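The structures considered in this document are given below.
Throughout, read-outs are computed from the coordinates displayed, never taken from laboratory work. No experiment lies behind these values; they were computed from the predicted model shown. Cβ atoms are built from the backbone, for glycine too; each structure is taken alone.
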Structure 1
Amino acid sequence: MIKKISVMKKLNLWMLAAILTFCGTTTMLTSCSENDEPVAPEQQGERTRFESQLSTTLSNSVEYQNLQTTLRAAEVLTGFIEQLNIDALSPQLNDIMTNVLVNTKPKNIADLGEYQAEAREALKNTFSELADAPMFSLTTAEKALNNMRMTYVEGESAMKYEKGVGDGLVIAYQKPSTKEVTELTFKFKDVNDGVIMFVRKLNGIPMAIEFPATISFTMSRSLDGVSSELVDGIVTLKAPNGRKYISLKGCEWDLGVAATAGANNRYEVPMAFMRHYADGRVDGQVGLSINGTTVLDLAINSTGIPYDDTEMEQLKSMREMGIIYAGFYEVLRLFNSRSGKAQLTVMEDLVFNADVKDVAQAVTAMGSALQQCYREHDKADLDPLLEQLNKAVSFTVEQKSTGITAEGKIVTANIEGIYQPALALRFSGESDFTMVYDNMSEADRANYRSLVKSFDAPIQQLYKMFNVLNQKRQDIKNLNLFKGL
């Protein structure tokens, strides 16, 4: 039995494992089988070249491991969301919703010309019971939400709501005790390339909002009157085929987010992109670049038939595995995909190509393994879970600089006294998966440990943010945004 380690350390190690496992690349640089068989010279040369270049990659990664700017922005955003008192919306809720509705205009679907069929399809996909409605109410995000400021003050039970002020939608939080003000600002401009979505039914009449193709946002913080911008970025929402009316289901649409966090001549740019297809398939990409170097890039493509209703009912058990998996189950309900392809590129050189045969099986296997880290565990606890994972995910590791590709496998390893998932590699001509970690120099191991450790704070922050967002989502759900109207 392996000695018990602290819950926080377990969380850090296994959260990293869970995130990377989703694309088939758990703890990407270690492996764990022992192979005493001699290796053919030509294969030994291939392995040697791979490991030599890996040493360079690890050395170069040190420069990009400090994510303090992005981390600080995430910490402020998490605290900002956490402090918002959703119940404080109630006293002004009627005014806010009236302001939204007063800018709506009636639209007859019969008068939409070339967009009539699109509008009818989007309405059917969103509110099937209103598919034959002859008209709807339409407003633009700019008219409904522009020049509006909502201010939450620490310790007060009501939110201050102002309209006709500022440029865009401003959500602010004030702490009189420290004279600290945090503001999140959204600006809605040109709607020419935007899309129209039905978002609500009110008194039997569908209501739609026209969103601009690009929404800009900034988050700033001031202390004692000195203001600093923490992050700025854009959100894009488009239909790639030129459609005007879309629905979240049954239509093709693109959603993108890109942000820039910069300080001291260092610019960290996280980005995410998703394309949703009419048949429910999803392509996605997540990346992080620092000063022009792409540190991480993950691309995902869903394939294959979806889970049926019986399987989805069985998968509800994922909601009991924690906030990450509960959230994943909700995503799976919206974008139901059984299988997919994933490609993770690290430091523009190591490319993990994964074939995910069963998305839910892969995630639940790692979820079950995650539960083990909260208790004393040994090799026998992890082996069957990782066997299930390997059945659900197969992958290779390509080193672009050398052109060498190896097969990968997730196995149980005892690394520094802790049983944990690790990556084993098998090169062409080899019969066994063998260790890379054991062949590393002390400098490489130090760089590797530093790389893994650099994920600790971001992972903790992501975990906290997921919990906060889930709580606020529930708080908003408990409010009837259109009560009294």
Structure 2
Amino acid sequence: MKHFKNDDGMGIVTALMVAFVVFTLAGTWYALSVHELDEVGFDRHRRTAVNAAESGVREAMYLLAENVVIPGYTDGFREEAELPGGASFGATAGSCNLTSLETADGMAAGEYWVRSEETGDLRYLIEAWGFGPAVGARQAVEKKVVLEVELLPFGAGFTHALFAAESGLQSGNRKTIYGDVYSGKDVIFSNLTQVYANDAGYPGVGNLTAAGDLVVTGGSNTSIVGSVYVNGFIRDNRGTPFAGDIVTRYDNPASSYTASYFKNGASVGGTLYVAGSALEGGSNISGNVVFNANNWDPFPTISVPQFVWNSDATDPFTTVIYHATPAAFLTWFSAHNSAGEGGLFGAHYVEGDVSIDFTSSYFSDSFLVAAAGNINANGKASGGDSVKYPIWVALIVDNAAKRLTMGNNFGSEAGKIHHLLVSEGEINAANQTIIYGSVNGNADVSANRLEVHYRPPTGQVVAGFEFDPDLADTYIPQPLVWREVATDEGGAVTDYCTP
């Protein structure tokens, strides 16, 4: 008898085995997918937490600069930060009063809690904890950011490398600034304008502040290494790489603040804060962008400090001379213009227009010339008394209808001859000019190759100026050192309250 192999039921077994493998693989794929989704979600929440913490830092900077009185405190935030224990956004019955952020469509965008305390004269430490997407949420992430900030008196002195008041500034041809720049009106950069951090050891990080709009033309190879603050909009027709933050401050209806535009290729190294809800159509900028950031107060418009000629204003100078005519001044100038003749010194006021040639001039001390008319400065000095270096030379146009012109070969000498240049009217660099000091005017109309390295003027040369008393307590927050740290470094949020 022949026996046959029985195959009954093998199809069912094979089908079950295939199904088992498929279900096993599906389970593995599902687990992997869930894990990947969790990783993506966790990474997104981590970024949200950091962004929320940075938002808290920004608000603390504003509160410190404006000394805002917030609920729970009697005095302003800056004054409270100077007391033992510092100041925070508040805690009720031990619970942190978290500030919540939302996107334009109402989605949760993180929470933060911030505190600040004084670390030195007008210096403060800001600690901010960010939570993403929110405390208690699934996969909630906590991050901590700290920032050291200094409050710089705004307008209460010559604190900028280049300062242009109500009539604003233009870029001219190849303007290079080492330090900070201010304009009381719109700024138009049209040809190779560079704003850099100042030389090592001197203040100024390369910030641009405009109490108006900023326009970068298509032909302008512009570089700004600091932050940009404008009271209106930005139109970048070049595709500029901005290294720091950009803040378009809310000033509706003074300008159309929603009209900001960035050409393809533009980038922001920090954060772009847009006062409106969107950029103009066609904009393309890479980097972090925050919309509806309209809690930034506009910068004040600052006038050129007024020069007053009187014995009190010029008291720091040993010699104070009034010249009724330009000829009288030039006679004195010629008689003291070399080391053998004693050198130039003292404070002088000249009625009318005056043209001064400083070629090979020698200074025995700081030297100030104020004029009721135009000043045309030419030539470069040979030096001065090395014991008194750097010697400050101040040139001041005391007339809003006149101009201070930096002409042929005029300039400073680093560490030896520095300049404070002030015009209540226009200020102009007509030829290649390098200044170590501070350049200030109601309007900057410099046409060609102005280079400024900011140096803070001495008290002697600013003694004749009257600064706006309304700005005596106005500050601009200057970020110093930003760090993301462990959430408990220097203290955890739970040391102060419970989120």
Structure 3
Amino acid sequence: MKKLVSITICLLLLSTISFGDLLNNRLKIAHVTGEVRWSQIAFGPDGVLHCVFEENTEGYGHPIWYVSYDGKTASAPFNVSNSMTIVGQQPYVTVNVKGMIAVVWGQWAQKSSYLRIYDPVQKKWLPIEVVMDEIAPHEPSIALDSEGNVHITAFSDEGRVYARSKINGVWEETKRLNSGRAKDPMVAIGKDGRVWASWRENIGNEYKLRYSKRTKDTSWAAMAKVNDSGASVAHPSITVGPDNAPWIAAGDVEAEGGAMVFVLKYDDRANFWNREEAIGLIAQHYPRIAVDKNNIPHVASQWGAGDSGNGILYTNKVGGSWKPLQFLVSSQPKVPGIAADAFGNVVVCFSSIESDGADVWIDSLTPVTAKRFYPPVNLTSSVQIKSLKKSPSITYNLGWSANSDNNDQYLEGYNIYAKSSSGGYELLLSVAKSVFSATFTFEDLSKKRQFGIATVSLSGAISEIVNF
């Protein structure tokens, strides 16, 4: 077991290492007159950053605020909880590939968790929904799939971890995931539609990591062990990388007042969570993890006491080994947020209490920039009809060129769509960005067909569909 002298060594490293090659784009995106104790972030498919935070005020409540930042302007804080007097806690935000924004938070007095969604089609915030009524108000988190299906986790005063999902617009029954006393669940989803939930559960007087998984078409699987190495686990967080493998970051409490941060990645073939140390022994809380487009983990953790942090620690494994710690100066932060976009950027979010209220800050590897994606150009089409009496057929030859207004590094490929008669477009084929032609043959010559094509980005964002 490591000695607490590791804390002193770590602090000396913080004072001597240059961090100019890590996070170097610090920016204030919000200011409120109360205290900010819990800020979390998520990227949209267009590269816009979305942030939620709890403002702790004296005399009127703890409203939950939402802010977006497009690289040029931060929006005015929007009261997503729709009240200045509610006592909201521990908000969490996520965004799916179609731009649907979902915010969850807890209200301890009501013992409930709440959800509010922004609909990008209607371009408005929908009414607040009660998700776990008088059951689980603590640390709610949420995952969305591309179709807008919702998966939420939270835990109760009694130490029970719950999940609830909304599939095809219908809420399922609330599901208890744990068996013993448990805390700190979090949920995440991969591009393949698998949903992962992790939490810490009391096993023999120490907390150990447990998890469950599901899809939209299956129920939650039986609780399973992650990896019981190390001492008692604290405050795990989970994410899913671009290869659909889940990652967990958590504290390992090895001594009074100190913890190390370790990360685990799930190996599908071995059915095993590989474990490694990311941050050495130091007083720290609530590690958060993100995985970039190259499947490289990035970790941020609050340094210092639980409610009176001294700053934020950040590290990543770019280059194959964990970087020396970068220290982000902040006054009494509580819980960092971290997010990776599909284009290579990583952002850390944190708060700082000042004499006139509190600031919400972000710091990133590269500047946050909103991105637009444009359809291909120079569309061509030709038709060939095979008129044999027994087996007639019609062949469509389609061609296109890349749009020079797009950044090729941000592109995945192209979606080709077809519609018949008065019907809408349906996806026919997806191809790589290096492909610029496609051929389709049909035996039914009586249908009138129309083809369209759109550019697809690495984030899953889709451009306007243009017709051939």
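Observations
- Structure (1, 2, 3) behind the derived value 20, 50, 26, 4 of P(r) over Cα pairs in 20 Å bins from 0, in percent: 1
- FRET efficiency 1/(1 + (r/R0)^6) of positions 348 and 412 (r between Cβ atoms, R0 = 30 Å, to 0.05) - highest-scoring structure of 1, 2, 3: 2
- Source structure of the calculated read-out (helix-only ellipticity at 222 nm (-39500 (n - 2.57) for each DSSP H run of 4 or more, over all residues; to 500), -5000) within 1, 2, 3: 2.
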